[in-house]
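Read through the structures below before going on.
Taken together, the values in this text are just the output of simple stated rules run on the coordinates, not laboratory data. What you are looking at is a predicted structure, and each value in this text was computed from that prediction instead of being measured. Cβ atoms are built from the backbone, for glycine too; each structure is taken alone.
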Structure 1
Amino acid sequence: MINYQSQRGLSAIAWLVLLAVVGFFGLCIAKMAPVYAENYYIVNGFKSLTKQGGNELKNMRKQELSRSLSNYYSINNVRSPGAKELEFQPTSKGMLVINQYEVRVPLIANVDVVMSFFNVLDTSAPEECCDPPEEMLSGE
């Protein structure tokens, strides 16, 4: 025979620990989700450039690329300073548009979360948007 009297659920201390853990992860999600959403729109800005067509994208100059991205960001309300950190590197086949930035978000008291983002658009190969090539990652 099984005695069910001792099986009544979690104790008060177990509930407090459970609520603290759930609260901590909820706080992390609430603080970090907007930063990841901003990066999502930055990547979508790069992908919107790829929809313009291969030859047209290859022939775009730095100013045109920057203006197109700026228009996309203003329409989609992207206010992140990381969106403006664009680096243009000319290549033999086209242009590399590099967006590399870090965001520091205060979590609790003096504890910060640092998130790094690295997005690359190669105008000569727009179908490979928006992850950096392996040689760029190993070179850092």
Structure 2
Amino acid sequence: MNIENLIKTMFRSFFIIVTGIITSMYVFCLVFYPDASFSLHDIGGILVMAFVSDLPYLLFYSSKELSKKQMYIRKSIHLPVLLSVVLYFACLWDWISINHTKEVLTFVLLFLFVYIMVYIICKYQDKKLADKLNHRLRERYRSQ
């Protein structure tokens, strides 16, 4: 993936990640801390978490087109790296306690939900773009 497409993907996924984090935090706090309230510091943490969650996308940078095998390898590296980064910051900011198995498990499940949501939305948007380009190409070459 070239740098221009990578930055576009990261920018697009940032907002999806923010939405997913807010939704996940709502569910997480509803289950474990129903009387929790959020400060400006917490909102800043959400934005920083979304930015930090975007950084592992840099694993997909390549100056040449990646083969399917190379892409699968990078995807298989991306998920554990991303999960490690997110867990690190969640523990650092006391969003979760690593000693509470239920908290960690719920956090990981919510993380996977956000990961899948970002993946599906990005794939859908890529498919829409490809369909639009293909439609324009068909129109152009039919008229000639």
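If we compute distance in nm of label points 7 Å out along Cα→Cβ at positions 49 and 73 for structures 1, 2, which one ends up with the highest value? Please list the in-between numbers first.
Details: 1: 1.1; 2: 3.3.
Across 1, 2, distance in nm of label points 7 Å out along Cα→Cβ at positions 49 and 73 peaks for 2.
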Matching task: 3.4 is the computed value of distance in nm of label points 7 Å out along Cα→Cβ at positions 65 and 89. Pick the structure from 1, 2. 2
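From which structure (1, 2) was helix-only ellipticity at 222 nm (-39500 (n - 2.57) for each DSSP H run of 4 or more, over all residues; to 500) calculated, if the value obtained is -15000? It would help to have the intermediate numbers written out before the result.
Details: 1: -15000; 2: -28000.
The correct label is 1.
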Which one of 1, 2 has relative contact order in percent (Cα under 8 Å, 6 or more apart), as calculated from the coordinates, equal to 33? 2
Taking mean count of other Cβ atoms within 10 Å over residues 33-40 from the coordinates of each of 1, 2, which one would give 14.8? 1
1, 2: which one has Cα extents along the principal axes in Å, for residues 57-96 alone, as calculated, at 33, 16, 11? 1
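Out of 1, 2, which structure matches 14.6 when mean projected area of the Cα convex hull in nm² is calculated?
Working: 1: 14.6; 2: 10.9.
It was calculated from structure 1.
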If volume of the Cα convex hull per residue in Å³, for residues 9-80 alone is calculated from each of 1, 2, which structure is the one that comes out at 101? 2
